[in-house]
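Some structures to go through are shown next.
Every number in this text was worked out from the coordinates using simple rules, so none of it is lab data. All values derive from a computational prediction rather than experimental measurement. Cβ atoms are built from the backbone, for glycine too; each structure is taken alone.
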Structure P
Amino acid sequence: MMDQLGMHLKASAGGVDRYFNALNTTLARQGIRSNAFGFGEGGDGISLGPVDQPLAKRWQAVRSRVVPRRGKMLATHFSLYALPAVLGRRWQAHVVHFHGPWANESAREGGKAHAVMLKRLIERSVYHRADRFIVLSNAFRDQLCQGYGIDEAKVHVIPGGVEVDKFQPMDTAKAREQLGWPQGDPIVVCVRRLARRMGLENLITAFHQISKQHPKAKLMIGGQGPIRAELEAQVENPGLSESVRFLGFVSETDLPVAYAAADLSIVPSSALEGFGLISLESLACGTPVLVTPVGGLPDTVRELSRDLILDGTSSEDIAAGLRGWLDGTLPMPSREECREHVMRGFTWDRIATRVCEVYREAGWRPELS
């Protein structure tokens, strides 16, 4: 039996949770017996209790519900919850899914020094008790090995997968009608957490630069986060408020529709972007995506078209890409080519098979249902 320990059971809680949910759904479909533990409600996993309960109670839930099963295979997706499961205990195999440098991300977003230090200590305590690691990109492999002293031989690079039955093309006009978006206007969509390292300030500045030449172009920004008020204030420029719209939280149901309704999506991250699942989800819906040359983002589009990789992260670099698309001087892959790119290498059936190969290498012996 295999146990998966994640963050939240609800897939819409974030990229890590979508990965966790989709991986476990795929394992079940492939007949592999596993238990998925997480907090909150939603999905098909086993809830360890409310997300908002005190940390001590969350750790106690891990110890009382997950730890008694020790001796089996354990795959962990978040070091904070993995810690009480691995301290002083030995599993048949322990594989860490490294979704990003938690402490570094906290520091980048203004976390207090003592909190950042504590997070780094937790990460190190968990990672140095793992048999193997799965990372989403070469960029994350380098961060894991260089930042935490992990032996590169233990690290396997396997990209994230896309739920291709959920993210798929649909008629653009119907998608826009469903969302109440204008027909006929060029529309760019960006769905991100509204946080500092996501590059949204540069994206809005870039859109301001091109709006005079392309007044009909629209930018739809989806997501929530700590800098929303700051971004909204930035949009209060003459002529820009009519071009940029904040969508707020985009539900799992509406997300594929939003990608299908757009002519282009964009991921303007400025730092610590290990992979960029959202770029693949856009491509699965047939919508081309421009990405900054940060972390693992280029890995998601390089084999489709290198023209989709911007020259840099600045507002000028982003504006140049958007201007080239609007002017027709930057070639874009067709909707069919975008979809085929995902189907070739990023379906969850393919990804889950590769993940299980790492589990076996770590010592797991599968039980089929």
Structure Q
Amino acid sequence: MSLTEKQKHDLKKFIKKLELYRGRHTELISVYVPAGYDIIKIIQHLEQEKGTASNIKSASTRKNVITALEKMIQHLRLFKKTPENGLAAFSGNVAEREGQEDFDVWSIEPPIALKTRLYRCDKEFQLDLLRDMMDIKEVYGLIILDRRDANIAYLKGKTIVMLQTTHSEVPGKFKAGGQSAARFARITEGAKKDHFRKVADYVKEQFLENKNLKGIIVGGPGPTKHEFVDGNYITDQLKRKIIAVKDLSYTGDFGLQELVDKSQDVLAKEEITAEKEIMTKFFDALAKKPGMVNYGEKQVMESIKMGMVDTLLLSENLDDEKIEEFEEEAKKTGTTVKIISTETREGVQLKEIGMVAAILRYEVRE
């Protein structure tokens, strides 16, 4: 499962806050309740841990651990049952100076179902399970080729990662003097097959063992891509992974971007598609119906307060406090909020026009 930009932003913000805290001893409590697990059993376990904590030799550490456990238990009792995706909760004395007390407790229902049960008392909060959710593991394989060149890459989230570039020995359209047409055709055909075999070897090397590969998309100018796919070059295991073959105008970096753009149908569930669609809608309106959109912090905030904004577009580069401020206002008027990354061209454009934009509910005419 891939997280939306909003989910990623909220999780990142939560992790960033808790990363700041350090205990003087092993006294910060982390508790993970798996999805479907009885939260009452977790509370009972923490009650037992209070008894164990009473044996801690240091009086200050003992007090901090027991109080943190009590705060955690009080917090967990607020939940009638375990949230759908489980719960990650953290408590402890986070006072800046030794000897002072500032006990606090935080919890979050993660965007992906928790499978691990954990209780940990340490000098820092255990956040690795949440960090793992931020890492996009699923990828698509991208192959672009014509008779002369080939590019192999991954699409991970919204990022194209180049893996391999290769060039063929297929001669140009004009044969050397003295060669018969038939001999030239044989040389060309042989070089093309060598090119295909080399590309297939690279594809096997890069994709075959990747358990996170969701599918492969092939593209290129002309019929070459079909000859490659339909020929006996790729292993059957990888051939079954091919989910689309697309006609392109380019190879190289432009071709890879074109392949992603033209694969909207097969990438419909991927974040890159949703993000590009909403930003394209904004920029199309800006060009053709400027009264349907707005951008810039001040102008957009005024539009939200007037109830005019249908969809609010916020760059991930916008300050966290500003994002929260916009989200709070948007909530009051039922405005949809989209956090837009800077990993696409459209996302970079949003950043360049002030990081805040809006698609309005109706056209405003001057």
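In terms of distance in nm of label points 7 Å out along Cα→Cβ at positions 19 and 283, which of structures P, Q is highest?
Top value of distance in nm of label points 7 Å out along Cα→Cβ at positions 19 and 283 goes to structure Q.
On distance in nm of label points 7 Å out along Cα→Cβ at positions 107 and 131, which of the structures labelled P, Q is highest?
Checked P, Q; max of distance in nm of label points 7 Å out along Cα→Cβ at positions 107 and 131 sits with P.
Can you rank P, Q by FRET efficiency 1/(1 + (r/R0)^6) of positions 235 and 331 (r between Cβ atoms, R0 = 35 Å, to 0.05) and just name the one with the largest value?
P
Follow-up question, since we're still on this one. Looking at distance in nm of label points 7 Å out along Cα→Cβ at positions 91 and 251, point out which structure of P, Q has the largest value.
Q
Upon calculation of distance in nm of label points 7 Å out along Cα→Cβ at positions 195 and 259 from the atomic coordinates, which of the structures P, Q produces 1.5?
Q
Here Kirkwood radius over Cα pairs in Å has been calculated and equals 24.8, so which of P, Q was it run on?
The read-out comes from structure Q.
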